[in-house]
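Undergrad: Structures follow.
What follows draws every value from the coordinates through simple rules; no lab data is involved. Keep in mind that what you see is a predicted model, and the values were worked out from it rather than measured. Cβ atoms are built from the backbone, for glycine too; each structure is taken alone.
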Structure I
């Protein structure tokens, strides 16, 4: 392994006992390139050619208040596979907020758990006082990576090979773009949404394969909401209005307290992909962080995602003092997401629901070639009880109902694992899952590849990474032919 280290960034971060600034969430401040990575076990497949990108939160400066892990600065990690070899690099996403804090030498914005008045400068997004750190999601569209912030930010384009930050995208609306824009590989279109505290509170848009905004329309809501994800089918987009959102009375006093509004249903907006009349459907109250896929079947639109049984969990028992509330909302074993299916009948306006699996599952991936179309296999992460950490993967066969699993050894934690098709493959599950793993036992990180058909067999390859990486949220895979040269 050949290494190239870059000059360090300016940091004012101090040592602390914060549960999400230590362990697998210890911020990484080092940027580097690594070539011809060492293989720990197995063999790197020579039938994949592309890049795995992972977005992570890495706090650079001493927080002004009560740090939340989603406040951390975005760092993208990229591992490139070609001809049975692998290279790696990582870079901070140099947002305008990141650059401003580098110049100031310290934090300028408070975080998700802080009062707005703590921020030293006006903030961004639906909240209005946060730093746009672009640290939530990453996708590849129109040849470039797009890093996004969950509470709606400017949307930063990044070269998916060099990881150079190219700046905010030109088409992003004034209200920004939320995390989880959706790419349809069949058309090259990117569908997105944003939300805000002013009417109409929600918008939906489409950007074509040439990065031109072609659709932007309001989806009026009764008040501010907190949607986190969207889905699409071949002809429709699906947005949501869940009963988990800011308390309106507290919001008048500048307090952003989220609660479950009992008595309200979950609502789903079915929108023709390129604009038109919105049809609303109601379903059982819940909150959903992530959808898996959606498709059209006869008169119905089928939507799969992770239904939370306890969207308003009790404070986490046994959490470090002062962090009980935060850790409950980060712990999947507290809010209990289950793989779930909604069926919206476009003829008679009814909704049917069914549970697909009773296990704790989240952060799903599929073969992107069937995105928005009928599919058979869903891959999910398995959660570490008490923490926002992943300790394994599950494969659900949605035709047979069977689930298979692979669990990491204690102290080893993974990242979201997209599906990577083998070159020339045609079958939906003919490929690999790719993930980064941080080992708290050894203080190291690695990349693993699992055979998507037999994940229970464990990695077909383990590849050493040059440093221990911090945990984070989302990741994606892109074929080399999708990247702008």
Structure II
């Protein structure tokens, strides 16, 4: 046994944000292609993790809570009302920022950005208490800026704290805050860093600062044109430039995510790092066609392509070749190879008048009768689109999930034979899928586009597995080992079979 190892935004459109708040209601809804539960939110903050739960706050006060990252429900508390909050953990406290008015929300463009602290985000905790909100910046309604839509960045290199803010009504601005008090840094001056966007967010990665901005029109349901664009700079103060050297101060920005998958108007970017090489982005969709056109929470894999952020695609149910990044071999049942009895077509001596015909592929019925009846081990081998190499991936939303997806079962196509983990922690397949924890799989797209595949739970463990993944050694031997993004042994490609 192996050891487990935009164009200028019209004020009338901005003002629709207020009307949107009245339309949001909460009730349970299950659907396999959206965050499950009641994911209704607008202008969500970056996801925050606190005491075993995920939180995000939205316009109007309150927000969503999730115990697993997949099922969301109301219950998060954020006083102060207003719009477009953000949250960041600093030490053992949480700093929450929000805009008190502005953006056409009943106060024209007389906006205010406020901050407040809490020791916890859990409203049931005895330590749950927000400090009094303090104003850190404001706009007077006549200047070329609208103090709304704050995005917080705690610089991991310098420890400095920044907030970007603004809408289409003028410039996006940057101000430094004090990470001890959450107030504005003494003597700090506002810096203009972008135009033609709103709902900005700042992130840092590998020597680059990225400014994510929401472009397009909001608050018009299925007709909203929101999309998220990005520029980057070696300095947090800019200038922020896109992939074709257009400054964001001149309206530049590379596309990160736009409408698709029956969802329109993605806006309000947030980045969450799950593990080395595994990240997700959060946003809201202005309208989800499968959820009555409501504004809903979206969570997608976050890829990095040539050092630019790009939204990945959520894994869809289907039948796949599961291919090792290590060698390119395919995951397969460890069964005898069955030859297809088809006459060989030699390239010499062919009859040019012979009619061409399509050959049938090998079918499950051709080979299944020769397979063992009980558990069958797995291995990796040359892919030949044979039945023992085709895996059907099916969502099991009732089993819960994680950020971006529910858990999945993985079965040999056309059968109920399921990928599983044996009692001695070896990879195997069981004759019948039973829903056992070791037969449920977490499948996450990595930042380079590959996937990591891990069992929900290891036999004998009382806690969900967050370390051990499907791992390829010696080319043909799949085992379980600890996740290592730097090793191709840990990574797999899923190639859909049509």
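Undergrad: Given 2.8 as the derived value for distance in nm of label points 7 Å out along Cα→Cβ at positions 116 and 316, which of the supplied structures I, II does it correspond to?
TA: Details: I: 2.8; II: 4.4.
For distance in nm of label points 7 Å out along Cα→Cβ at positions 116 and 316, the value 2.8 is produced by structure I.
Undergrad: Next question, about the same structure. Quick check for you: by mean count of other Cβ atoms within 10 Å over residues 212-219, which of I, II is greatest? All intermediate terms of the calculation are to be shown ahead of the outcome.
TA: Values: I: 15.4; II: 25.9.
Structure II comes out on top.
Undergrad: From I, II, which structure was mean projected area of the Cα convex hull in nm², for residues 76-259 alone = 11.2 calculated on? Numbers along the way, then the final one.
TA: Details: I: 12.1; II: 11.2.
The value was obtained from structure II.
Undergrad: Of the structures labelled I, II, which one yields 30, 28, 23 when semi-axes √(5λ) of the Cα gyration tensor in Å is computed from its coordinates?
TA: Numbers: I: 30, 28, 23; II: 47, 25, 21.
Going label by label, the one that fits is I.
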